[in-house]
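For reference, the structures are reproduced in the following blocks.
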Structure I
Amino acid sequence: MKARRLGAVAVAATLALTMAACGSDKGGDSASGGGKGLKIGIKFDQPGLGLKKGSDFTGMDVDVAKYVAKSLGTSEGDITWVQAPSAQRETLLSTGQVDMVVATYSITDKRKEKVSFAGPYFIAGQDLLVRSNDSSITGPDSLAGKKLCSVTGSTSAQNVQKKVPGVNLQEFGTYSECVTALASGTIDALTTDDTILAGYAAQDQYKGKLKVVGQPFSTEKYGIGIKKGDTALCQKVTDAIKKMVSDGSWQKAVDNNLGPAGYKPGAGNPPTPDACS
């Protein structure tokens, strides 16, 4: 009896280990595009790009992420959306908390030291958002002595500090905090990509109160961040981006999400994705 009980325990333990191994393989497959679920990092507070309202997620980045996920075999219902603040994107990828990041993630050499990118899937330009009745700020050269807001960890803050050493830079955790401070008069301007600024200016509570200066002074290539060195996933995502452009889904996503703000994609759009390396 005792021997039979011990044998049963051994069999159960073996089955448990086998099932755990299968579960582990499935999780690994999801990151390489072969499994059902995907964890995708997006912004939760960027109108027109990545916005969470209740249990709904909208924006161009969201549409790009859904299209890529579908190409990898993952349906919309099997996506787990994860908030990806600018300063945490590399950490989310390197620690495996997300499989990819689609969050107005500009491709830079410094970031490529820590993560890999597929794309670009969009090219934006850095600009300024100011109050509609403020005519004193006409571009980065008029920012000396002004209170300028940007988000911690973004390339926007670094770009302006280099260009205008005399600017009084205020770094907040999210762009929505910056917009609130701008509307209340606490800061004088907000800088980030023109796509993001246009989305905020078009929101009902800010219509007529805020305006985009319209003098872009950088080129921001949005890429899809993935774990460093995963060239297999990079190639699959790159192929999906190319297909999204060729079948008209890319233009539809732009029109649906950025069109209401009167935004028109600048030079270089739609872009040709870089080769994976």
Structure II
Amino acid sequence: MNPYLITGPAQIGISGGRTSGHMVYKILEAHGGTLPPDVHLFFQNTGKEREETLVFIDRIAKRWNVNIVWMEWCRVYGQPDDAPWYRLVDFETASRNGEPFTMMLEYYAAYRKAEKNLPPVLPNFSNNMCTAYLKVKIGEKHMRALGYTEWDCVVGIRYDEPKRYHRMMAANDRGGARWDNVCPSFIAGITKEDVSAFWAAQPFDLGMDSDFGNCDLCWKKNEGKLIRTIMDDPSRVIWWSGTEERFDQVFRQDRPSYKSLAWSADQRARQVGFEFVYLAEDIDCFCGD
């Protein structure tokens, strides 16, 4: 059976990377170009996605004639229970300066102070709140708003990403969620090379090196990739370093702050012929390729 034939109700997550874009194409192809009415395609914007990512998702929707629901976090702590958790946006109105991300951090800081008398924290290894709130939670809220009580969550994970796949399946086995994770590209045996070949044959592409990632300076990226990204555009570090200073916290305890990474990027930019060697792997993320 074709793994891209999705039985609804289902939520397809498109991160804006090439792998999730390829998965969407194969799902549309399997369904004759049109998604079933109970299969929905979501993009949850954090405000820190690169512009190339937003353009890519908009082109997918227009060129393949598929509806992609864009949404962003908009919750303030202390609002009435019936106040919205997210707002619907589009390519033109989507946030581009981290506004949903900042709003979520303010919500979580206020929650910790009011409920636990604790200081703010930023996303970290033990509390991946950016994925949990900005991606998963608002996707779940929208599925509930559409009237569903249970559904499948379709995720773009390739065959050469077995660790990610098995973690997803382990989450299914644990239960407790309103959805099961489904990974058709893994079942289909799709590799990074397959995805690259697909996009090389298309009239449009993501238009950036995948090392940069969709989230412009995601804390899960390894230090070398972050420094390279800052060198490419030093203005990107302003939100990240400013957020660390504002909340008096760091995203990672095991490496320098974003302010220090910016300094390192500046020093390396002054070195003629400097080349990167990536010794560490990125951390898996819902927002990945």
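List of remarks:
- Among I, II, structure where Cα extents along the principal axes in Å as derived comes to 89, 40, 35: I
- Which entry (I, II) yields the derived value 114 for volume of the Cα convex hull per residue in Å³, for residues 82-145 alone: II
- Which entry (I, II) yields the derived value 25.1 for mean count of other Cβ atoms within 10 Å over residues 58-65: I
- Answer label among I, II for the case where mean count of other Cβ atoms within 10 Å over residues 106-113, calculated from the coordinates, equals 16.6: II
- Of the structures I, II, the one that 0.30 was derived from, the read-out being FRET efficiency 1/(1 + (r/R0)^6) of positions 178 and 226 (r between Cβ atoms, R0 = 30 Å, to 0.05): II
No lab work stands behind these numbers, since they all come straight from the coordinates. Since the structure is predicted, the reported quantities are computational estimates derived from the model, not experimental observations. Cβ atoms are built from the backbone, for glycine too; each structure is taken alone.
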